[in-house]
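Please go over the structures that come below.
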Structure I
Amino acid sequence: MNTTVDLSAVTFECIDGKDDHYQVVLRHGQSILFGCATSGTAHSLKELQGHKGSIIITNTGGLLQINASECTLPVKINGKRIVAGLVLPADIVKIGNSLWKAFPVNAGNAQPLNKYSSFTRSIGDFMGLEELKDFRLRNLFSHVFKKHTFEDTEEQLVTGTSNHTPSITEIEVSWAKPWLFSRLIVLSIVLTLLLVVGYNMFRNDNLIPGLIFIGTFVMPFATVIFFMEVNAPRNVSIFLVLLLLFAGGVASLLITLIVSDKLSVLYRTFKDSAAALIEEPVKLLIVILVLGKYRRYPWVLNGLLLGAAVGAGFGAFESAGYAYRSTSFPSMVNNIIIRGLLAPFMHVVWTANAAAALWMVKGEKPFQWSMLASPKFLRVFILSVVTHFAWNAEGGMFTLPWVGDVKYLLLGFLSWTVCFMLIQTGLKQLNEARHAEVERLRAA
């Protein structure tokens with residue numbers, strides 16, 4: 001069955017709040033007026049009761065324009081207050097405390113809305129997750145090339161404290177538009193190049209430790225910042241992230257060495273692929289031991305971020321070790337570049353996915369070992385192990401410049417597809433919790 005749309009018509013629907021399920025359909029060029037009382041062409045909204053002014057919604061070529069200049073109630077698009085603005089397909093509009101979204105109108109014979117739906121549906125059915133809906137990479141990364149001030153950067157990192165953790169009713173339950181991570185990637189590239197040029201000019205070995213640290217840590221850390229920006233509850237502090245990155249990374253690496261020494265038979269049997277059978281359980285074990293008993297971080301998106309931090313620490317220390325053991329400076333630089341480019345597709349996302357799947361089962365409850373037997377968790381965890389196993393396996397498909405074998409990109413694409421599904425699951429969890437809290441407050 002094909003999902004088809006009329007590209008010129010848009011449904012504007014309240015998905016949570018006082019006007020839940022209220023919707024209006026706008027054709028191209030049509031405008032409507034939202035007010036606190038019905039008069040003439042105005043549409044009455046419960047959310048606007050007791051407030052002055054009105055909101056004008058206009059359909060322009062299939063996209064909605066909002067004019068809230070005459071409204072005293074705050075109107076936001078993706079968490080930013082606006083006077084007037086354009087609503088893109090993935091945007092969430094907040095009118096007071098109500099959430100609204102724009103949907104294309106079903107219309108018989110147009111093209112499928114999501115050309116990747118059959119692919120993600122197949123993966124979702126196998127993994128026990130929902131297929132991706134209303135997801136576009138261009139929307140997710142739409143703020144990467146926008147200008148941001150230094151104050152914006154500081155605000156992006158101030159999360160998880162008592163004064164900077166929003167209540168459930170204040171959370172923007174929509175796909176985030178992360179951008180800070182991209183600045184860190186650019187910074188890592190610039191600093192790495194400067195250190196390489198500096199060493200080639202002066203041949204001073206004092207530059208090598210800095211090159212190894214910057215080159216191996218910043219790309220995994222930038223990926224963690226991506227997950228921090230995606231963490232809609234904003235309840236995890238940068239201190240906890242850094243603690244898991246460094247302490248969790250060291251602990252998981254040391255425990256891996258101990259277990260690997262005791263289970264050397266696995267390496268004799270499976271060679272490098274045996275690492276997946278030890279490293280993935282160990283990294284997840286660190287997340288469980290550090291945070292499994294806490295109820296402060298109940299969300300799937302929390303598990304995603306916490307797992308990413310431990311995975312990034314493990315991957316960065318491992319890459320630093322490979323760089324240190326290089327036989328020459330050019331080979332060390334080459335090693336740093338390749339593992340840096342591949343870092344987002346490796347340990348960071350593998351452990352993030354596994355922890356998020358466990359958090360789907362755990363929720364607000366303290367961790368119990370029986371949770372590891374849940375199919376919801378096992379499907380995703382086994383995928384992380386299998387992906388890691390295949391990543392380390394001998395042989396491949398064909399080689400590409402800079403990143404090596406193309407299998408790395410294919411395995412990374414699979415891991416990130418599941419990751420985006422888990423983000424979607426986390427957003428749905430938040431939306432349901434927010435809706436329940438709104439209903440509770442309404443009944444109180």
Structure II
Amino acid sequence: MSGFIPQKLLIINHSCGVGSVGKICVEIAKHFEANGSQVKIAYGRVGYVPEEYKKYAIRIGGVPDILLHAAATRITDRHGLYSRRATRNFIKWAEEFNPDMVWLHCIHGYYINYEMLFEWIKSRPSMQVKWTQHDCWAFTGHCSHFMMSDCEKWKTQCEKCPEKHSYPSSFIADSSKKNYKRKREAFSGVKNLQLITPSEWLKNVIKDSFLHDYETVVVHNTIDTNIFKYRDSTYRKELCIEDKTVILAVASVWSIKKGLEDIIKLSYMLDNAYAIVIIGLSDKQIKKMTKIYHQRGEKRNIAVVFSIPNNKEIDDVSKRRIRSAVINRGVENLYSAITGESVKVNTENEGKYCDLFCIPKVMDQTKMAKLFSMADVFINPTYEDNYPTVNLEAQACGLPVITYDTGGCKETIREIAINDR
């Protein structure tokens with residue numbers, strides 16, 4: 001946390017009190033409030049705010065503004081350059097609030113105009129400014145992550161973006177060249193600005209970007225180890241997978257970049273001695289997966305679990321010696337790290353596929369800790385992540401983690417194996 005205690009702190013983020021970054025924002029708010037600051041969190045994209053955090057919340061615009069901003073982005077690829085009326089009204093409120101510190105988090109998400117925001121920030125040169133970089137959007141001409149495409153255009157000049165169709169997606173125009181120049185102009189020359197990253201990896205990336213002149217410090221994300229710890233669980237018994245090696249995968253939003261396709265490929269490679277539990281899939285994704293397996297005529301148990309009871313009994317967790325590992329991208333490497341074998345065709349097990357359990361997003365953190373505790377290994381085949389806290393949560397629950405060597409993932413993995421509970 002900052003050593004400077006402002007009288008008034010304004011935090012700006014796409015959400016307040018929900019999601020990983022939204023929760024980080026309220027923890028910052030509580031810290032400064034406890035030290036005498038008046039704190040407000042201006043949020044835009046995610047409308048829901050938990051009751052206990054509404055005292056901090058100030059909404060920027062509303063649903064119509066977001067929808068118009070998103071629609072215009074799809075056509076013009078000028079994300080962050082709409083929401084002018086919503087931003088103008090917010091800045092009018094912010095002037096009256098008169099903060100002596102502003103702490104930016106995710107300012108993308110179809111809810112605010114970044115040029116207008118930074119014009120206001122620059123008009124207040126005595127105001128302390130912090131900006132936590134949760135992704136790479138601030139210094140690219142389009143994308144929030146560049147690693148999937150192994151693109152390095154952001155170092156000099158973005159154009160002909162290979163990630164045009166990824167968030168914030170554009171279906172028609174490619175404005176990455178102009179966006180890059182406009183961001184560089186807007187985000188440069190801010191007095192008293194300090195950048196914060198969750199990993200050394202992202203700090204080093206920023207050194208190669210047009211933000212390199214700013215002081216950048218690393219503050220690792222943390223988890224609540226009073227919640228995320230090994231807990232007694234009967235989930236293996238509930239799911240009838242007591243005799244299997246249980247592989248767990250978790251994401252708030254699953255996508256190709258989070259490694260969903262690699263998990264699906266892995267499910268074809270493993271036999272029925274294994275079970276894969278995927279948490280966080282949408283209803284649409286679950287239906288699609290079920291349809292794919294049905295069309296292939298596979299005799300696979302695909303269980304959709306919408307609710308799992310809290311429980312207190314202990315599982316007989318197998319003590320398989322799977323080691324935590326940081327591996328190169330690729331499902332073959334994932335398979336080898338789990339099984340200890342090279343990929344091979346096993347005709348003896350043909351048709352004996354591993355079970356696949358699809359669980360929607362779990363909001364209860366204690367229940368999530370029990371799900372971590374019941375597995376044998378946690379896999380995180382993400383193709384881009386600055387500092388995945390799910391790796392920390394899994395290890396805190398006594399679970400070995402296998403993750404792709406992507407972004408700041410390596411910084412979250414213990415070097416020693418976790419063999420016993």
Structure III
Amino acid sequence: MSDAQRFFTGDASGVMDWLRESGAQRVRVQFADLAGISRGKSVSLPHFERVVGHGLPFTAAILAVDVETNVVPGTPYAESTGFADLVARPDLSTLRLLRHEAGAALVLCDLVWPDGRPVMSDPRTVLRRAIDDLAELGLAAQAAPELEFYILDGEYGLIGEGVQAYSMQRRHVFLEEEQALLDAVSAHGEVECSSHEYGPGQYEVTVRYGDALPMADFGQLFRWTMKEAAVSMGRRVTFMAKPYDHLSGSSCHVHLSMRDRDGGNAFAAPRGPYGLSETCQHFMGGALAHMDELAAIYLPNANSYRRIVPGAFAPFSRAWGVDNRTAAIRVINESPESTRTEFRYCGGDVNLYLAFAALLAAGADGIRNRIDPGPPAKGNLDEQDVERLPREWDKALDAFERSEWVKSALGEEFARTYVLVKRYELDLARRGVSAQERGRYVELL
């Protein structure tokens with residue numbers, strides 16, 4: 001079976017015939033929670049026919065949980081509803097056959113209430129809102145995540161030692177694992193490049209760009225397919241932003257450009273300054289202007305902030321630059337066709353639906369209000385007196401919660417729910433005592 005045949009391209013009337021002819025025995029019905037964790041159920045083929053027409057119920061409280069599935073009080077989705085159901089409605093344009101799970105197909109869902117109203121904290125719905133907002137400006141986002149992760153042993157320990165970057169020899173040591181994992185994720189889209197990153201067993205994968213929603217879907221499925229496929233070979237994969245204090249963190253850079261109504265690259269202007277259009281400059285102006293308010297999305301966990309340190313290629317300066325990896329936004333403009341921005345602030349743990357939504361909403365605001373991003377920064381910004389972005393979780397959450405613009409752009413219901421869940425996690429993080437902290441102080445204090 002070719003890769004193209006693994007994707008369903010029809011409508012509801014032909015879906016069951018396609019599944020039977022493809023040899024599928026069950027369908028994984030999935031969606032992402034606020035943390036980007038895949039939730040769902042495996043459905044038998046006979047039952048899936050009903051799911052196509054009616055959706056699949058889940059307790060709405062699944063959007064009110066932290067990473068460990070503790071139900072956070074005070075949201076519109078748990079005790080306030082009597083722990084009622086929402087409905088996962090399959091988006092058949094996402095239906096595909098899996099490569100790492102024999103006999104299984106997978107479909108992603110939009111979350112709605114039983115009466116059909118969208119659930120406003122569904123990450124896919126939040127992103128759709130931002131995409132629709134851009135469409136009013138005559139623009140469509142083209143995006144691609146650049147994904148970094150560690151391959152670990154079965155006990156979440158390192159599988160190598162020493163540091164390298166782009167080492168083909170080091171990559172070859174774990175070639176079997178790399179190829180098996182990339183084969184599994186090829187069920188979801190086109191992988192362009194893979195390379196050994198800096199840390200032992202750390203890798204980076206770049207993928208072919210596409211429309212924002214399918215690319216967020218791809219990033220979501222890439223992450224959880226990697227994690228599942230690794231288990232079958234006695235390995236583990238982590239996208240933690242900073243899994244080891246003495247090694248490099250894992251990022252998720254977001255490459256992004258815009259198509260105008262004629263299909264051209266709206267960020268490119270060969271005769272403009274730096275080859276950039278006013279649309280691109282204003283987009284960057286909005287993205288930079290709202291970064292404090294949105295940092296809690298770009299850096300969503302306590303561990304996310306461990307990665308933001310000087311000299312680690314993890315920018316924390318509110319600036320843009322042409323091919324400057326120390327700026328929060330790096331412009332890549334080697335040709336008009338490929339002119340794009342690379343947003344470098346996010347860690348590997350980011351929820352891509354929410355990160356895309358935040359970036360697109362901020363950029364759209366910049367375009368509407370013609371926000372000037374200022375001149376491009378030059379040199380190593382980690383060592384310059386440049387305005388810094390949030391590096392502490394509580395301050396990021398404060399800025400997110402205070403922002404009336406966030407509530408307007410991303411939705412008040414989502415913003416309120418997100419803050420409640422993340423403050424709950426922050427409180428747990430503050431109460432915890434790490435092994436490193438105990439080792440440092442237990443004897444001498």
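Every number here is computed from the coordinates shown, using simple stated rules; none is lab data. Being a predicted model, the structure only gives us computed values, none of them experimental. Cβ atoms are built from the backbone, for glycine too; each structure is taken alone.
Among candidates I, II, III, the computation of distance in nm of label points 7 Å out along Cα→Cβ at positions 202 and 410 that gave 2.6 used structure III. A value of 43, 24, 22 was computed for semi-axes √(5λ) of the Cα gyration tensor in Å; which of I, II, III is the source structure? Computed on structure I.
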